[in-house]
1. Comparing volume of the Cα convex hull per residue in Å³, for residues 137-304 alone across I, II, which is largest?
2. A value of -11000 was computed for helix-only ellipticity at 222 nm (-39500 (n - 2.57) for each DSSP H run of 4 or more, over all residues; to 500); which of I, II is the source structure?
3. Quick check for you: by mean count of other Cβ atoms within 10 Å over residues 113-120, which of I, II is greatest?
4. If Cα extents along the principal axes in Å is computed to be 70, 58, 34, which of I, II is the source?
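Rule-based calculations on the coordinates, nothing more; no lab input. What you are looking at is a predicted structure, and each value in this text was computed from that prediction instead of being measured. Cβ atoms are built from the backbone, for glycine too; each structure is taken alone.
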Structure I
Amino acid sequence: MSREDVDINALLRENIKSMKPYSSARSEFSGNAEVFLDANENYQDFLGGEGRNRYPDPLQRTVKSEISEVFGIETKNIFLGNGSDEAIDLLYRAFTEPKNDKVVVMPPTYGVYSVFANLNAVPMICVDLDSEFQMNLQGISDSIEEYGENLKLIFICSPNNPTANDIDLSAIITILESFPGIVVVDEAYQDFSNRESTLNLLADYKNLVVLRTLSKAWGLANARLGMAFAHEEIISVFTNIKYPYNISGPAQETALKALAKREEVRSGIDTIIESRIQMVDELSKLSFVDRVYPSAANFLLVRVIDANKLYTSLKEMGIIIRNRTNEPGCENCVRITIGSGNENRELLKALRALEGKI
């Protein structure tokens, strides 16, 4: 099956269709030169030859070329953002009319979807995940029928945050084939999963946007570099409306260094998965743990007897986890990141000391 009939231009906000993008000095010039007097930069490099006085490549050509090789996606289908959050914000700004169009989100899920919905004055339709944190296809279908052309975006997080589970791929395909708007699959944690990536569906579904990041498996949370993979028409829209120099030079340099360490990253992923398996086993032995949910990410969702008390107790011991008890379907649940061997041991030591107290 495929979906090539989607008219991307028809989905765009009217002012975006007619917008003339800003043209920066570095986007107008490509090639080699010795004297640069086009961008009003300071010719003085006070950091001693690091080139911080010059603007970075606004199109991140070298980084995209490396990402293309790693992920097997053509550069024309790649957008780089200041974290995946930038791409999420651009999706709202490009494809939704404030106070008119709507988006579907599936709680419990990544909170930024709702933050940018509120920021852009776009009403959200919440279709909660079921008791096993899978999609409610009937509820999504009802929303598609009810809101028609005013429903522009559907956000799917897989592996899901905070629940850590994969979303069924066949269910995602069902939505791609039935929804004429943009389907966004956030795969920030995909490197820790065995499920087939939706990147493999890009050639067949023009309305698919896949989000990835270098923050998790690649260990670059501080660099703030996210990726969006999509049909070239969508990538062109992102490029036209992004900030002119949205990825700093240091961030691009850091990304290139990390992308050159692919084998180390793959080994690091294996180590985290092994630690995840061990943590599931150890956490399941604790008397105040009701359930450790299946995980395809670098964290675990754990249901306990009293999440608030557990969080406070660990905080007093200098250990911070995430209390998710107020999220839909996550009553008395905490989220625990898989840390280093020493961090995991310290956590387990603290949890064992709390036996009979939680």
Structure II
Amino acid sequence: MSVRIVLVVLTGTLAAGSLSAASASAQDAAATVWLCKPGLASNPCISSARTTLIKPNGAQQIEPPKAQTRQPIDCFYVYPTVSQQMTANANLEITAAQTGVATAQASRFSSKCRVYAPIYRQLTVAALFGKATGTADREIAYNDVKAAWNEYLARYNKGRGVVLIGHSQGSYQLTELIAKEIDQRAAVRKKIVSALLIGGQVLVAKSKDLGGSFKKIPACRKIDQTACVIGYNTFSQQPPADSRFGRTAQPGKEVLCVNPAALKRGATGKARSLVPTSQLAFGGAPLATTPWIATNALYTTRCASADGANWLQATDVGGAGDKRPRFGAPLGQTWGLHIVDVNIVLGSLLELVGHQSAAWRKL
């Protein structure tokens, strides 16, 4: 009988409690608090990439480490809703919630780019579920992200290409930033290698790659295309009518879906999943001795549309005897596989960013 290993909720995404952290004294949006930035003494966006590949029969193979290459571009990462504070907006404290999710979602990109990630006064988990004290102010959160982006451009960019990476609330923040600060500005737009706006609400005109959230930045449809966007929301089955993602009420619009494992419309790809070992549950014991676990082609992914929804369909093709870890939906089908939007195709995203970086540098 095969063992089914279920991915638990990502530490830092909806985990209970903030464990420990250094406090940031600055509470002013003008003084950016950096969660990740080159040169920081403690940087969760740089971590060991040692990985164990889990095979269908459960056998493990430690993958030989790849030589660290130079990082010719940058990444600007905005994390999802993680704050466990009971106020509606978080403060600028760095906690285990932010460091955990940055390691899980952003640290593997450090092999491709220098990662910059600001702390921002996001809407908290308590605000998301209507249990917060005070009134949520979305503008505060956005202004922090905007200020950090402007600081990055002024002080650190120095003509380098940049990949924008966001998940969930982070994706919403970056979608607004692109629409207001990048999309209509040719000089800034030229810096954009790509935008990975995952688990959000990037809109396009129906059956088009533009005409919604952005006017100039289209969906990525070729592996060497730059200044383009990847957007998707992952489900293992058709989203229900009350799903939180993949649907819009705006007439003539739809939620963008680009499959990072196969960019062409209608194509099916094989996902390479990468998950921190610490975030897998297996009888209380670590599943592997390395910081990361990988599975190859356990899931196929394709963009699907039905009943007014557009989503990234992740299909388990392992079969009953396959002993590799599966991804669950602990928040229910209205959320789908939202918690693992990034990790279920993280290897595919890394490969794509590598190709896009090379293409951008040839421009």
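1. Numbers: I: 145; II: 171.
With respect to volume of the Cα convex hull per residue in Å³, for residues 137-304 alone, the highest-scoring structure among I, II is II.
2. Numbers: I: -11000; II: -4500.
For helix-only ellipticity at 222 nm (-39500 (n - 2.57) for each DSSP H run of 4 or more, over all residues; to 500), the value -11000 is produced by structure I.
3. Values: I: 17.0; II: 24.9.
Evaluating mean count of other Cβ atoms within 10 Å over residues 113-120 on every structure, the highest lands on II.
4. Values: I: 70, 58, 34; II: 57, 46, 45.
Computed on structure I.
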